[in-house]
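Following are the structures in question.
Computed from the coordinates by the stated procedures, all read-outs in this text should not be read as laboratory data. Given the structure is predicted, the values throughout are model-derived calculations rather than measurements.
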Structure I
Amino acid sequence: MKYSRQREAIYRAVRQSCSHPTADTVYEQVRDENPQISLGTVYRNLNQLVDGGMLTKIAMPYDGDRFDGRMDEHYHMICTGCGKVVDVNLLSLSQLDSEILQKTGFRVSAHHMVLEGTCEDCAARKPSA
């Protein structure tokens, strides 16, 4: 992948964020530094960075995709109350991979798990029954 200042700014914006930003959020942040950048350029570069293995795209079930600069094995939880996306480290799914291989002959090469629920803050705001 050829270097560009715009792509570097986009990559840095995602890597420095803990909030798993959308393309629109990245655009707003990068536009402060580079007013001429277009939303299309941000989308195109985010997808190139994902294709190049430098970022992860988190497909959101009810909203726009989010992007993650953390490349180690981890999963994501989405709060259905506020929409916050949080990283979660779980035990490796290698036992499941082995069981799937044994039962079906299918070799799992990747996991993309998104857990939905209510974050601690939203749960605290709900009145107890």
Structure II
Amino acid sequence: MEGSAASATSKETEIKLVNVAKASMHELLLDYEDYLRTRNHRQWEDGSEELLKMRELGRKHNDSAFYMQLVKTRPPETIASMAICLIKQNDYMLFKQLQSLSEDFLKNGGMRERMTRMRVDRRK
């Protein structure tokens, strides 16, 4: 992900890019929800058997080829609900990543702060 690649240069940039990724995922989530709603298809409810099974698959598989095989045999409304579940799981992981990045930033500061500290220490 672009945000993590930027971490070597700037924690601030990494945090901003992870937030951009979260926003993009949210837009995609809304598109899938709109797809189901405008076609009068049911979105899987919290606690439904389909949703629980999909969550488990999402925990076990992170290979897109696995999901490409699944979607070949599923109707569009099922694919949309599968995508919604995976997007929500991804959103949670990005949320946890942002928490960790924010804590690290508060504890250690950003690159500029560390460089300033190094320059000050060197002058002493």
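So the values come out like this:
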read-out	value
Which entry (I, II) yields the derived value 51, 48, 21 for Cα extents along the principal axes in Å	I
Parent structure of the calculated result 21, given that relative contact order in percent (Cα under 8 Å, 6 or more apart) is the read-out and I, II the choices	I
At a computed -12000 (helix-only ellipticity at 222 nm (-39500 (n - 2.57) for each DSSP H run of 4 or more, over all residues; to 500)), which of I, II	I
